[in-house]
Structure I
Amino acid sequence: MTASPLADFYARLDACNTATPGQRTALEADLWTRFGAEKTVLILDMAGFTTKVQKHGLLFFLRKIRYMQAVVAPLLAEWRGELVKFEADNAYAAFDRPLDAARCALRIHETFHYLADGLPDVDDVVVSIGLARGRILMIPGHDFFGDAVNIASRLGEDIAGHRETYASAELFPDFSTDPSLKIEPVQILGLQAGKLSRG
C-alpha cells in the first residue's frame, strides 16, 4: 500500500533526523525533489476575529468562516489556484502563475464587496491578502513551508489592511506586464513590498 503524501513527507523528515550528516544531505535533496515547487503563495486572513467573537459569539463567526470558505474556494479554482488548506479564519493557496494569484486576490475582494448587499447576517466579510513567490515544500491538500509562505503570511496578516492585498517585491516584474494591475511599492518592517490594486 502506497503511503499518503503527508505520511511520506513525515517519514522523510524522520529519516533526516536519524541520519548521519553525510546521509542527511542526500535525504534532504530527495525531499526537495519530491515536494519542492516554485509557487506564488496566497494567504488570506479574515478581519476582526477576536473582536467579533467577543461581540457576536463564536457560532456567528464560525458561520462567517464557512461563508468565506464557500466563496473563496471556487474563486481559487477559477484562477487555477490550488487550495492547500483552510485553517481557522485563514485560507492558504498556491499558484503556478503569479498573475493568476494577483487577479484572484483582487477578485476575492471585489466579490465580497459585491456580496455585501446580500445576506446581512453573514455577508459582510472583510479580508486581507498577502502574496509572495519562491521555492517551497508543498504537501498538496495538507500544508506548505518556506520563505514565500512566511512572507505571504506576514503581508496578509500583519501588513495588509482591510480589503487590501500586499505582494512581495519579486512579483513586481510579473505584475508590470499587465496594465490592469497597479502596484505601489512600499518598505514596511524591513520588507520590500507593494500594495496591489486595479490599474
Structure II
Amino acid sequence: MARDPELIAHQEWLGYLQPVGLVVSPPALVDAQAFPSKNIIPEHNRFLEMVDQITLERENDPQPSIRDFPRFATQMLGWEPADLVGTAEGGLVPDSLEVTLTEYNETLRPSYAVPEFDKTPNGDRKWLMLIQRVKLGLNLDDTPETDSKDHRWQASPQARFERLLRESQVPIGLLSNGTHLRLVYAPRGETSGNLTFPGRP
C-alpha cells in the first residue's frame, strides 16, 4: 500500500525534533495543506544573517543565538510588526495576560503576545499565542539554583511558562532562550506538549 509522501515528510522532521507529548500531528498538517519546503537554502541564509554566534558557559563550540526576537519574527517568520504586542509597533502587553501567584508573591508575564484577527463580541482582543524570552542559554527544563532566602516559585522556565499559558487561557506559546525556540501547547485541564527547534542545525 502506497504511503502519502507529504505525510512521510512530516513524520521525518517531527522525528528529528523528538516532541514531548502531542503538539502537532502529521495527518493534521497534511489536512491543513502545510507542506515542508524542500528548497531551504534561501531561508537558511536569511536565518544566518540575523543570528549571532555565541559561546555559552560549559560549551566549547559557538552556536547561533536569536538576540532580537521581534526582528526574527518579522524578517524570518514573515509576521507584520503590529502582530507582535510588546514592541514599539505592537504596543504594550496588557495586564490581562499577567498571572499573579499569590502564594509566592510573584507575577508571571509574557514578553510578547500575538493577537487574533477577530475580537470578542464586546470588542476585547483575543490572543493566539504568548511568547516568553528567558536568559540567554538558560536550560528550559532545569530549575535554576537560587538563594535559600529567595521565596519565589522555584520552577523551570518550561513549568513557569506552562502555568502562564494555562492560567491566561492562551494554550499556545513560544518559549525561547535565544539558542532554542520551543513551541508549547498547554491547554487548561489537559496534558501539555512541546516541540523544540535548536538554533544549531
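Check the numbers for mean projected area of the Cα convex hull in nm² across I, II and tell me which is largest.
II
Ranked by distance in nm of label points 7 Å out along Cα→Cβ at positions 44 and 116, which of I, II sits at the highest value?
Working: I: 1.6; II: 3.7.
If we compare distance in nm of label points 7 Å out along Cα→Cβ at positions 44 and 116 over I, II, the biggest value is for II.
One of I, II was used to compute helix-only ellipticity at 222 nm (-39500 (n - 2.57) for each DSSP H run of 4 or more, over all residues; to 500), and the result was -6500. Which label is that? Write out the running numbers ahead of the final one.
On the way: I: -14000; II: -6500.
So the calculation was done on II.
No value in this document is a laboratory result; all are computed from the given coordinates. Everything numeric in this text was worked out from a predicted model, so none of it was measured. Cβ atoms are built from the backbone, for glycine too; each structure is taken alone.
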